[in-house]
Structure I
Amino acid sequence: MRIAVIGTGNIGTALGAAWQKAGHDVVFGSRRPTNTGPGGAPATTVEEAIKDADVVLLAVPGGAVAELVQATGPALTGKIVIDAANRIGAAQLNSRAEIAAQAQGALYVRAFSTLGWENFVDPPEGADLFFAADPEARAAAEELIGATGLHPVLVGDADASGTVDAVLPLWFALVQRSGGNRRLALRVVT
């Protein structure tokens, strides 16, 4: 897949590296582009990164997503958009409504928002990642989650994004209880 990683912080860098290692074509989009991004991948403007992508990962601060999709909305149409940003303190953690309003026809995925980035670099054995996705984006989401070493667990379609978001406070509480150990994940046992 051709993947545009928007954001060069810990989450974008960790996921971009995992996807490069899995053989995907990764380009980073940034407000301050350079020729070379994390892991040696190309780094360019957000608009250039999105242009030829099949998948767009939004790994920017949650408060920046609305402005980002307002500026790039039409370019996201028909692409899989993975919302990994958390709008801490807002009524909703995810930006699904903003993305749907500005990027009509984008295929929404809510993933990579309930664990610390450390778990994308070196996941605990058997760890699951909960996600929600438009049905047409499910297979790609599962492949990209699996490429990190995490096991994908579908919670439901994009309407279940709030359920995925409910895992984040649990993760925060468990991290606190474990003395700040962020390399902590969940697993479904049946």
Structure II
Amino acid sequence: MNNSLKQAIQLLDQANADDPKNGVELLYSQRMLNTLQGFKKDASGPLTLACYAQHVCRWKLARKDYPTGLEGYLKWRTDLAKLHASILADVMQQIGFNDDDIKLASNIIQKKRLKKDPDAQTMEDVSCLVFLNHYFDPFVKKHSEERIIDIVQKTWAKMSDEGHAAALELALPEHLQALILKALS
């Protein structure tokens, strides 16, 4: 990893230092980076930083401050993506990244042109892999099987063929693998 990426990651970590959940977002960033590095070894700088910053300062926009239901949820997610993009752009400007790389990272983190832009799709695949590998089991414990199947199907629909292959190779506990296979059947 080059020096500019290391500096940007340090600044993103500083932005996340005030996380009231004691490092939850820092851990998420690290999981995104580790998953990206295993999934796409030649990831560009903008893609790497977009993945790392996907949840930067997420606590600043609380879900409870938005209306309930799908419309409120989607508005919250859109506002979060804009917040993350803004923070990432500021960090990249401080380090001296060029405008094209900043715009590219901003588009990736906001998942613009998903399914059409390979980098945005890679970030989506990585975030789905992180969910399945690190957050799926706790999710399963809180929700009905019907809800779980629905979420797995929605997650799968967002992923590329490469993401599907990587997901099927995850070393998940047997009960989670069974749920994924049930959702896909």
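Comparing mean count of other Cβ atoms within 10 Å over residues 54-61 across structures I, II, the highest value is found for I. Looking across I, II, the calculation of mean count of other Cβ atoms within 10 Å over residues 142-149 that yields 12.2 traces back to II.
One of I, II was used to compute mean count of other Cβ atoms within 10 Å over residues 62-69, and the result was 10.0. Which label is that? Comparing all candidates, it corresponds to II. A value of -9500 for helix-only ellipticity at 222 nm (-39500 (n - 2.57) for each DSSP H run of 4 or more, over all residues; to 500), calculated from one of I, II, originates in structure I. When Cα extents along the principal axes in Å, for residues 38-109 alone is computed for each of I, II, the one that comes out at 39, 28, 18 is II.
Given that mean count of other Cβ atoms within 10 Å over residues 94-101, derived from a single structure, equals 13.1, which label among I, II identifies that structure?
Details: I: 19.2; II: 13.1.
It must be structure II, since only it matches.
Computing Rg and Dmax of the Cα atoms in Å across structures I, II gives 16.5, 49 for structure II. To test your reading of the models, identify which of I, II gives 12.4 for mean count of other Cβ atoms within 10 Å over residues 70-77 when calculated. Derived from the structure labelled II.
Here mean count of other Cβ atoms within 10 Å over residues 30-37 was derived from just one of the structures I, II, and that gives 18.6; the source is II.
Bear in mind these aren't lab numbers, they're just calculated from the coordinates by the rules spelled out. Quick caveat: nothing in here was measured; it's all calculated off a predicted structure. Cβ atoms are built from the backbone, for glycine too; each structure is taken alone.
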